[in-house]
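In the part that follows, the structures are each spelled out as structure tokens.
We did not get these values from a lab; they are worked out from the coordinates using the rules stated. Model, not experiment: these values are computed from the prediction. Cβ atoms are built from the backbone, for glycine too; each structure is taken alone.
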Structure I
Amino acid sequence: MHVSGTITSVHANAENVAQSLSPDNGGFMTVTAVDGCVVAKISGESLRSVIATVDDYLVNLSVSERLS
């Protein structure tokens, strides 16, 4: 099974937030800044791995947003 999805969030400093999240990609996602938004495209071969990746991403996104 292949699972994929996209998370888009709006940020005043989208470029900074996206850059701070890039080292955490780990091959399961790409993170870019587009028109004031951070766009994370996530994919994996199992639902469990995608859920874990999304969970990690959301925690890191929250921290990055507070620090930016």
Structure II
Amino acid sequence: MVCFHCEQAARGVCRFCGRALCRDHMKNKMPYIITIYVGEANTPKAIVVSDSLWCGVCKPQPEPVEMPEIY
């Protein structure tokens, strides 16, 4: 597998879209939300992985996207 940006040997993949990344292009990192749930006192909480690899090209959406066509 080769890097999406420069075609060097890939060392990881973007957590959001799966693009391959070499060591030089693994510098972009973003938090990745694994799940959200309602905790104590009815407070929303999230389980988050910090510093997940991000290719810098894809655009993870900050808000949920409605998909009524699924139903």
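Out of I, II, choose the structure whose coordinates give Cα extents along the principal axes in Å equal to 36, 21, 16 when calculated. Walk me through the intermediate numbers first.
On the way: I: 36, 21, 16; II: 49, 31, 16.
Only structure I yields this read-out.
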Winner on distance in nm of label points 7 Å out along Cα→Cβ at positions 19 and 43 once structures I, II are ranked, highest first: II
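Ranked on relative contact order in percent (Cα under 8 Å, 6 or more apart), which label among I, II comes first with the largest value?
On the way: I: 39; II: 27.
Ranking I, II on relative contact order in percent (Cα under 8 Å, 6 or more apart), first place is I.
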Ranking I, II by distance in nm of label points 7 Å out along Cα→Cβ at positions 11 and 27, the structure that comes out highest: I
Comparison of I, II - label where FRET efficiency 1/(1 + (r/R0)^6) of positions 3 and 35 (r between Cβ atoms, R0 = 30 Å, to 0.05) is highest: I
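One of I, II was used to compute helix-only ellipticity at 222 nm (-39500 (n - 2.57) for each DSSP H run of 4 or more, over all residues; to 500), and the answer was 0. Which one was it? Walk me through the intermediate numbers first.
Values: I: -14000; II: 0.
Structure of origin is II.
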